[in-house]
Structure I
Amino acid sequence: MTTTPGKPPVVDLATWQAAREELLLREKAHTREGDAIAAARRRLPMVELDGSVEVTGVDGPVPFLDLFQGRDELVVYQHMWHDGAPHQGQCEGCTTAAWHLKDAVYLNARGVSFAILTSGPWDEVAPYVEFMGYTQPWYSVRGVAAPIGGGMGHIVCFLRDGDRVFLTYSTTGRGNEAVNGSFGLLDMTPYGRGEAWEDNPEGYLSEDRQACWYWRSDADGVATWGPTSRPVPQWTRPGATPVKTLGRHGDHH
C-alpha cells in the first residue's frame, strides 16, 4: 500500500476488491433497512382534507382535487417564497429541489401526478416559473391553511379516493434529498459532496471547496451568499446576469 497526499491509499486490485466487498455488506443492509422504512411509510395512517380548497395556477383558481389530473396519487413540493424579491432573491434550497423535479413522466406512468405549490402570490410566481423554464405545474397556495398551504420546503404525498382527498406523508430537510440524484452520485465519489459536515479523511478537501456550493454562487461559479449571487440553477437561464442585490433581508431592489 502506498499513499498519495490528500487521496485514498493506493493498493492492488485484490486488496481493493476485498475492501469493496466488505463495504457492500453494509450497503446491502442499508438498502434492506430503506425497504423496511418504505414499507412502514406505506402503512402510515392518513388524514382526510377538503379537496375543494382552491389554489391558483396558470388557469386561475382551481380546486386542489384538480391537481391529481384524474390520477389516484399526487406528490407536491412546497416551494418557499420571498415576497417582492427578484428572481435571484428567491429560496436557493427550494430552487435546487425544483430544478431536479422538471420531468414527472415516470411518476405519471405509475399513476402519480406532480405539482409545485408555493406561498407566493401568483402574479409574482408566474414570471419566475417562466424565467426558470419549469414545465411542471405550479400553484400559489397563498392564504391556504396547512397541510396544503402552511409550512414550505416539504415534499408531501396525497391519495385520492373519488372526490375524497387524504394526506399520507410529508418530509423536509434532508428528507428532500430523495429528489436530488446528484447527491447520490457525489456520495459515491472519493471527495463526496464537499459539505463541511461530512466525515472525510484529513486533507481530502481542498480549501476552495465550500459548504452549500450547490445553493448559491456568483457568475464565476464561486460559492457565495453575497448580493452578487444567484441560486446555482439560475445561471443556466437566459438573461441571468450578475446582480447587486438580492432584494430581501433588508435590501431594496
Structure II
Amino acid sequence: MIQPQSQNSITYTRIIHLSHVIDIDIPQWSGDPTVEFETVAELNNDGYYLRRFSLGEHSATHINAPNSFHSYAMGIDQYPAQSLVVPAVVIDIRQATDANPDYALTVADVRAWEKQYGKISGGCVVILNTGWQKKWFDKSAFLNHDAEGIAHFPGFGSAATELLLDERQIAGVGIDTHGVDTGQDNTFAINRLVLEKPRIVLENLTNLDQLPPKGTTLAIAVLRLRGGSGSPVGVLAFVP
C-alpha cells in the first residue's frame, strides 16, 4: 500500500461531496443486491426514527478492496487510516468520451496532462473525469448496454495504468463511471492490476467538474466491514 506524503495540514477553500446520495433506484450491475430501506422505529410509536438498510459492498460510490479480485489479499477493514487521506489529480477526458463511449485513458493522455500541469507525484489518486456523472439519474444511459447486453462506458487503459502505478507510484485511481475498467472489459483487468499492488480503486464518483486538475486532497470514509470486498464510501474533496 502506497502511503501518501506526510502532511500536517490541509489548505482548502471549500469541501465538496464526491459521493452520490444512496437511494433505491441508483444504477447497479446486473445481479447486484438491490438497495433496500426498512423502517424499524417511528417517532410516533417508538420515540425515535430508525431504518435498516441493505446494499452490496460495490454499490453507489464505493471503494473496491484487494480481496475482491485476489483471494490472498486484504479486506476493506485492513486499510490503514493514513492511506485514506490522499492528494488527488484529475484528468479530464470528456472531449474524448463524447466521441467514443468506450474510450480508455492512454499514455498520451497522461503525457499531455503532465506537459500542462507537471509530473504526477507519487502517493496521489488519479481521477478520471469522463463526464459520466451527468448520466447517473438515467440507469440505461449510465450503464449503456447494447443489444447483446454489453456495457459501454469509458475507463483506464492498461498501458496508462501501468505507467501510473510503476513509474509514478500513484496511490490509486478513481472514476465517475461504474468501473475503472471500460464497460466492455468483463475481465476487470484494471481492477486486478491496481488492487494487486494493493492500491485504491474508487468508482461512481460525482462532482468531478468542481475539482481543479491538481491540489485537491481526498478524505475517504470506508465502512470497516470485517473481511469486506469493498464498501460504499463517503468521499470528501478539500479543494484549494
Structure III
Amino acid sequence: MTTAPQNRPPVVDLATWQAARDELLIREKAHTREGDAIAAARRRLPMVEFDGTLPVVGPDGPVPFIDLFQGRDELIVYKHMWYDGAPHQGQCEGCTTAAWHLRDAVYLNARGVSFAILTTGAWPEVAAFVEFMGYTQPWYSVRGVDAPVGNDMGHLTSYLRDGDRTFLTYSTTGRGNEVINPTFGLLDMTPYGRGEAWEDKPEGWPKGGNACWYWRSDADGNPTWGPDSRPVPQWTRPGATPEETLGRTGAHH
C-alpha cells in the first residue's frame, strides 16, 4: 500500500485490490439474494379492488382509468406532485428526477406492462409542462379523483387488471422510488458516492451537501435552490431561462 492524495482511497497493487473486491462481492451477492426474497414477498401481497371507470383527464379529455392499461394486464404509474400556477421551473425537482429517468417504457411494454404518469395538476397546466419537458410517456390529471388512483403523490404504484376489474397491488415512495433512477445506483459505485451528508464516508472525505442538493442548478450549471434555479434537466429545454420566483404558492399535492 502506498500513500494516496488526500481524501482518496489508498493506492495498492492489482492483486490486493482484487482480493478486497472479491470480499465485497460476497456482501453484494447476499444483498442481491435478499432483494430477490423481498420481491418474492412483494408478489404475494394481497390487493385491493377499485372502480376502474374512475375518470382521469389526458390529451383526449376524460377517459376511464382502465384505459391506462392500454389492453395490458399490468400497469405501473408514477404520481408526480404538482404546484398550481407555478412556472415550469417551479415544479417538483424530486418528481422531475423520477419522470426524466423513465422517458420511454418500451421494455416495460414488451413485457406486457404499461406505464403512465399521474398528477393532480389541472390538465391545461400539465399539458404545457409535458410539452416543454419533451416527455413522451402518457400523462394524466387525477385532480379530484379518489384513492387509490388520485392520492399519494410522489409514489410509484402498481396495478393489475383482470378483464374489467382493476386492483391496487403495490405502492412505495421516498427511497423506494430509486428503482427508476439509475443515477443513484451509478453514483453509489463511485468513490465519493452521491455527495450527500448522510452517507457513511471515510474520515477526511468531502462532507457532501444535503440530500437532493444537485437536483437544481442555475443557468451556469451551479447547484442552487435559489429563485433563479431549475430542475437540472430543464436547462436542456429550448427557452429555459431563470424566473424571479419559484411560484409555489397554492401548492396542490
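Values in this text are rule-based calculations from the coordinates and carry no lab data. Just so you know, these numbers come straight off a predicted model, no measurement behind them. Cβ atoms are built from the backbone, for glycine too; each structure is taken alone.
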Problem - Of the structures I, II, III, the one that 1.4 was derived from, the read-out being distance in nm of label points 7 Å out along Cα→Cβ at positions 56 and 232 - result: II
Completion exercise
The value 2.6 for distance in nm of label points 7 Å out along Cα→Cβ at positions 80 and 184, derived from one of I, II, III, belongs to structure I
